[in-house]
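So, here come the structures, one by one.
Every number in this text was worked out from the coordinates using simple rules, so none of it is lab data. Nothing here was measured: the structure is a model prediction, and the numbers come from that model. Cβ atoms are built from the backbone, for glycine too; each structure is taken alone.
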Structure 1
Amino acid sequence: MSKIKTAVIGVGSMGRNHARVLYDLPESELVAVCDSDEKTAREISKRYNCNAYTDYKELIEKEMPDAVVIAVPTKLHKKVAVDFMNKGINVLIEKPIASSVEEAEEIIETAEKNKVKLMVGHIERFNPAIMELKKNIDDGKLGKIYKIDVNRVGPFPSRIRDVGVVIDLAVHDIDVIFYLTSSDVERVYAECERRIHTSHEDILSGIMKLKNKTVCSLNINWLTPTKIRKLFVTGEKGMFVANYLTQDLYYYENSSAFEVFQTPGGGWSVNEGKMVKYYIKKEEPLKSELKHFLKSIKQNEKPLISGRDGMRALKIAKALVESSREKSVRNI
């Protein structure tokens, strides 16, 4: 296989970015885009010199791409993904994987039955700051992780109507927490509210307790007039702060912990030590994500983010919503 024939299904705000990157990547040949809005489909197809469709089944028949990105509304993920995979076509689905855990399971089973690659677009795993943070955690820079705090807030995106802030945004951080800790969730508790969204929650204040005893807090909303995307990871030896937007990573050392590890019998405490800013080569996470997806196809490797990873994040997000509705702690 030289170039991989690719297509994008749904070229709204996110889908058109996928089309742009796939058009630019040398390993990809963008052959088509599809959108229910004919004007949008033609506009994007003209921009990236590919064919336009309003019916994805017609695209399958006429183009038979090797791989597609599915960026349609969440409620359509299962039907579109299953139709492509049943034709032997590899699929990257934008997060969340599906509207329900049952639909996610069907998507995964279809991929396994047809022996095609299935990847879920949890793009934050490809953020250079998160990749560097993962490397340092795995190298023991923090020692044992005590707490993870998420601050993901910003203005309301009027384009999103079919899901709330938990399913749309919190799944990012749920997946990143799994990625960093390799620990499952033991229980959750959440408070959600709907202020300006027409039918779903737009505020989440949630707690997740992991099986490795890490405590995680989630502050997520669509009501803050400036976009903030930060992750705080506190452990034995200090604290990391990752800024998703600037792709910066800072480390705040616990000087007392350093002395304990260096001096046998030293007393344990927490004191402010030096601050280090990591040098990180900036790269668009979407480009890294799509390069990885195409590489997994070309080299027949398992994608970094599997369907089961996507289903796991969705399951926890659903539990947070249910916890708020029931006003109770949910055991996982």
Structure 2
Amino acid sequence: MRLRRLDLNLLIAFDALLSECSVSRAAERLHLGQSATSAALARLREHFDDPLLVQVGRRLQPTAKAAALLPKVRQTLALARELLEEPTDFDPATCERSFTLAASDYVIAVLMPALAATLARTAPKVRLSLRDLPPPREQDVVSEALEYRRCDLVIVPERRHNPQFPQAPLLEDQWCCMAWSGASPYARGLSLAQYETAEHVVRAFADGRTLGMDELHLREVGLAREVVVRLESFALMPEFIVGTERIATLFRRQAEQLAQRYPLRLWPTPVDFPRALQVMQWHPYQDSDPALAWLRKVLSELARPVAAVAAGLGRDPA
């Protein structure tokens, strides 16, 4: 179909080219040859009277006009999909989809093994790909995951959500402190003074700039801590705590998992942290996707016991 002499199929090419910023990767995504994809780019450039993608160093970068057009093109494609894709009855037992989810290692550790087990029982042909949260693009990890990394779902702390995408609350947890069970200074508990003077092992993002939720809150309340080890995974924290007097601040649910495998003790944080709510977000064009709606429902059901356990914890973890 053509509208004002533009083949509307080129809008799909436009989305792929701007998402990948690479002719070769866009060609793979479109299942076309590089020459055909280059020809599509040339036709788009002619129609919009703009280069759309320009060479900057070794990478192609979108022009200002291309960046302004991209949200409108994606909205147009989403509406087209809604018109063309009739709702169908969904049967998880016969579904052969592959889902890609982006989440922190904490969410993956406490929730995804149960999801994988549920899929094995109820949807054995479904495949799951789990990715760590990508470095944010302009402080926005959600659009980076959904629009540029093409994930089906992204799970982020509530504070990092993007209001432009649909969302649903998933699980809530408490922050706690973790230390080696043989650390004598904390035999009777952990005070605020000890928290401030202790050496800390913290979770850090790969980009080196994005702050974790605990670090962000501590800076806001003006509390500094002595960080001696930064890791990209909560799961590695015990390896740098056991045998020392270091402490770590992490989510209670994962801390309890780790305490089952390492000689650790847990305490309430001597600092009042805000609620730790994780939300899941997805792209608007997938809002009516029955398979993804089913997956979101399964995740919500699996997360309820996690939230219930956290809500019922007392203040004495020893």
remark   = When FRET efficiency 1/(1 + (r/R0)^6) of positions 7 and 295 (r between Cβ atoms, R0 = 25 Å, to 0.05) is calculated for structures 1, 2, the one with the largest value is 1
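Suppose you compute distance in nm of label points 7 Å out along Cα→Cβ at positions 79 and 287 for every structure in 1, 2: which one lands on 3.6?
Attributed to the structure labelled 1.
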query = Suppose you compute Rg and Dmax of the Cα atoms in Å for every structure in 1, 2: which one lands on 23.4, 77?
reply = 2
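For structures 1, 2, calculate distance in nm of label points 7 Å out along Cα→Cβ at positions 239 and 255 and state which one comes out highest.
For this comparison of distance in nm of label points 7 Å out along Cα→Cβ at positions 239 and 255, the top structure is 2.
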query = A value of -0.33, -0.38, -0.56 was computed for log10 I(q)/I(0) by the Debye sum over Cα atoms at q = 0.12, 0.13, 0.16 Å⁻¹, for residues 151-222 alone; which of 1, 2 is the source structure?
reply = 1
inquiry  = Ranked on mean count of other Cβ atoms within 10 Å over residues 71-78, which label among 1, 2 comes first with the largest value?
reply    = 1
query = Of structures 1, 2, which gives 118 when volume of the Cα convex hull per residue in Å³, for residues 55-94 alone is computed from the coordinates?
reply = 2
